[in-house]
Structure P
Amino acid sequence: MISARLGRLLDLASAHRRLSVGAALLIGTLLHLCGTALFSWHFIVQGSRLLWSPSGLHLYATAPDLQMGPLTFVVGGLFSVALPGGAGAAAAVVTMLAAGLGAILLALDIADSPSPGTGGVFPGDRSTTVAALGAAMLWTEVAVHYAHLDDALALGAGIAAIALARRRRDVAALALVGIAIDFKPWALPLVALLLAVRPESRARAAVAVAVVVASAWLPFLVADVGTLRIFSFAIPVAKNSGLAMFGSHPAVTPPWDRPLQLGGATALIAVAAWRRRWASVLVLLVAVRMLLDPATYHYYDSGLGLGVLALDASCAARRRLPAGTIVAGVGVTAASYLLPSGVDGVVRVVSLVVIVALALTDTLRGGRAQEPAPHAGALEPRSSAPADRTTVAA
């Protein structure tokens with residue numbers, strides 16, 4: 001009886017997925033507002049005020065601990081300088097929630113998940129809906145609890161870049177990769193999407209990403225060589241981090257860690273991009289980052305939730321359960337709250353390795369994926385069910 005009711009509820013949520021995701025974002029927001037919200041917003045305020053001051057180009061030389069891209073503080077200034085106080089913070093949260101809704105819909109589009117209103121509920125829709133609702137709840141960590149504008153907008157730009165690359169909008173896709181890097185440098189491995197670009201567009205796409213990144217960062221380097229201090233800034237290594245679990249116990253981030261993070265993610269994304277396994281790209285980026293990061297902040301889980309959503313939705317036709325979402329939700333997010341320190345770190349690392357393995361399995365499965373028609377519109381409603389899906393009575 002309970003399972004039948006739950007099934008009908010999931011079918012209803014699947015038929016109205018956009019509304020369901022919006023409701024999940026609202027519920028998650030209200031839960032955080034009843035507890036802790038805007039935990040890290042002061043970093044955005046600090047950096048934005050420095051950037052918007054007369055000595056703005058000395059931002060990173062003055063505060064190398066602000067490990068966020070310049071574009072974060074350009075946008076952040078709209079919410080903390082032009083519109084200061086609670087009103088600006090509230091507007092920023094709404095913006096990040098809107099970015100989350102758009103990112104979730106783009107993740108579904110990348111996975112080629114059927115749009116609502118295509119004439120029925122299909123096998124796999126329930127698991128995809130569960131993954132989408134999980135991603136929405138996790139998104140409120142970055143958007144509301146921590147209010148990390150940089151990560152939220154970098155994830156939004158990154159998933160949009162992948163969606164455009166899938167549609168063969170090569171130059172626009174790489175320009176968006178540059179924008180993601182300008183929000184947060186951990187997006188740098190997405191440059192490997194160049195391997196999926198058509199040869200005739202590759203040079204223009206490479207120039208696009210280079211110009212976008214240089215336009216944001218070069219003015220600071222030219223104005224103050226002290227900007228280079230951001231590369232030497234290190235944070236403490238958390239006891240439950242992947243670094244600690246792998247046996248690295250320095251007080252702060254070892255110098256080899258960031259290059260290994262970026263290089264490892266770039267290599268795996270390069271394989272996924274060349275094989276056009278778009279649904280694997282974001283989860284590989286985020287999972288490798290989390291595996292090798294010295295910190296274990298919960299807002300990292302927001303990107304992981306978005307990545308496993310795309311992966312699970314792409315596999316929904318052959319898997320009854322959203323495996324990536326379950327592993328991420330239980331082994332990464334829930335474990336950090338429920339398990340004792342040390343044990344949670346082991347479970348976290350194992351779970352992230354499993355997620356990477358799931359993504360690589362999907363990436364290497366079969367031959368190189370076929371491309372859609374050039375410039376096909378993203379998020380277009382599909383007029384009928386995919387051929388390999390069987391309609392289930394609503």
Structure Q
Amino acid sequence: MVIKMKIVIAPDSFKGSLSAQQAAAIIQKAFQNHFTKAEILTVPLADGGEGTAQALVAATHGSFYEVEVLDAYHRPTKAQFGLLGDQKTAIIEMATASGIQFKPQPTQSILDATTYGTGQLVTAALDLGVKHLIIGLGGSATNDGGAGMAQALGIRFLDANQQELPFGGGYLTDLTTIDCTHLDPRLKDTTITLACDVTNPLLGSQGATQVFSSQKGANTQQQLILEQSLSNYATIIARQFHKNINIPGAGAAGGLAAGFLAFTPAKIASGIETVIAATDLKQHLKQADLVITGEGSIDYQTQFGKTPFGVLKATQEVAPNSPVIGLAGRLGSDLDTLYDLGFTAFFSITPQAMPLSEALATAPKNLQQTADNLARLIKSQQKPPL
């Protein structure tokens with residue numbers, strides 16, 4: 001009986017140059033040229049950030065839906081969410097509706113930024129009958145604690161005169177009462193996973209406002225207003241619903257995680273572990289003889305929730321004898337730590353010193369050449385050749 005070699009290719013995107021799907025296809029083709037009888041599987045991945053929806057939809061043979069929503073600064077825009085192949089799970093990247101690419105109008109500031117559009121995507125997914133939502137938290141323009149998302153789902157935020165507050169985190173200083181009478185009832189029967197590797201709480205020196213809001217355009221005065229607003233928001237939620245939303249991870253995406261935790265049955269989970277489960281990666285890895293992963297940069301930080309490390313851990317669990325090789329546009333410092341954790345080898349796909357713009361532009365060719373050389377090297381060690 002002929003035993004076929006099994007190769008699993010599970011990269012993340014090479015940011016700015018290749019999607020995870022493109023990277024996986026390039027590596028697969030290079031290995032197919034040399035291992036003609038091998039079983040070669042591709043499982044494009046992401047770590048919960050940019051590209052997560054694309055990776056999950058592709059891996060599960062799902063589809064995308066386009067919805068008209070309000071962007072972070074209240075203008076109509078088109079945003080997508082993915083329906084996975086099981087037809088019961090939707091993946092929403094909040095940045096598609098409420099991301100940093102949306103800039104304020106001249107009369108606006110981050111105080112007006114809202115996650116309302118993200119809530120509209122949730123409603124659209126529920127309209128399809130999904131029972132599980134995966135929310136990618138990253139790349140936000142907002143700092144509203146998820147209040148806008150909650151407004152889109154039927155919640156009313158009221159001031160002392162029982163008037164509804166406008167969109168934006170800057171107005172939550174006036175919040176006195178939260179009316180959940182019209183909250184979408186379908187949420188209570190829906191599991192919601194917040195794919196997140198950020199551990200920042202909602203408030204304080206490590207919170208959403210003080211760590212991230214300056215990157216979204218907040219000046220010092222606006223930061224003070226936003227911190228006061230979110231503090232009041234958390235106080236009202238604790239008083240009315242007996243929930244503490246100032247917990248690790250709640251500060252993700254300008255506090256969007258906090259809003260989900262307050263008003264829905266959401267739970268925070270590791271981004272890469274969520275993706276690994278949704279793509280059934282561990283099942284694909286069983287009996288693997290070789291695993292290849294990668295992303296734009298591999299360095300000491302890779303061990304903290306990045307895709308290559310997630311692939312390594314999954315491989316060690318189900319195929320502990322399989323070597324795990326990482327490919328990257330850039331290899332950083334202290335790789336010895338990663339070798340000690342179990343990686344077999346790393347290879348930079350960049351053949352020589354060059355400007356970043358050139359490295360990004362030539363990444364497809366460079367990845368193909370590196371994968372081809374790697375396949376040749378591995379084949380040369382096979383006895384008999386496969």
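Every number here is computed from the coordinates shown, using simple stated rules; none is lab data. Predicted model, so just to flag it, every value in this text is computed and none were measured. Cβ atoms are built from the backbone, for glycine too; each structure is taken alone.
Details
- Origin of the derived value 1.03 (Rg/Rh (Cα atoms, Kirkwood Rh); candidates P, Q): Q
- Label whose coordinates, when distance in nm of label points 7 Å out along Cα→Cβ at positions 325 and 349 is calculated, return 1.4 (choices P, Q): Q
- Test item: relative contact order in percent (Cα under 8 Å, 6 or more apart) calculated as 18, pick one of P, Q: Q
- Set P, Q, criterion FRET efficiency 1/(1 + (r/R0)^6) of positions 29 and 189 (r between Cβ atoms, R0 = 30 Å, to 0.05): the highest-scoring structure is P.
- helix-only ellipticity at 222 nm (-39500 (n - 2.57) for each DSSP H run of 4 or more, over all residues; to 500) from the coordinates reads -19500; which among P, Q: P
- Comparison of P, Q by FRET efficiency 1/(1 + (r/R0)^6) of positions 229 and 333 (r between Cβ atoms, R0 = 30 Å, to 0.05) - largest value held by: P
- Winner on distance in nm of label points 7 Å out along Cα→Cβ at positions 21 and 109 once structures P, Q are ranked, highest first: Q
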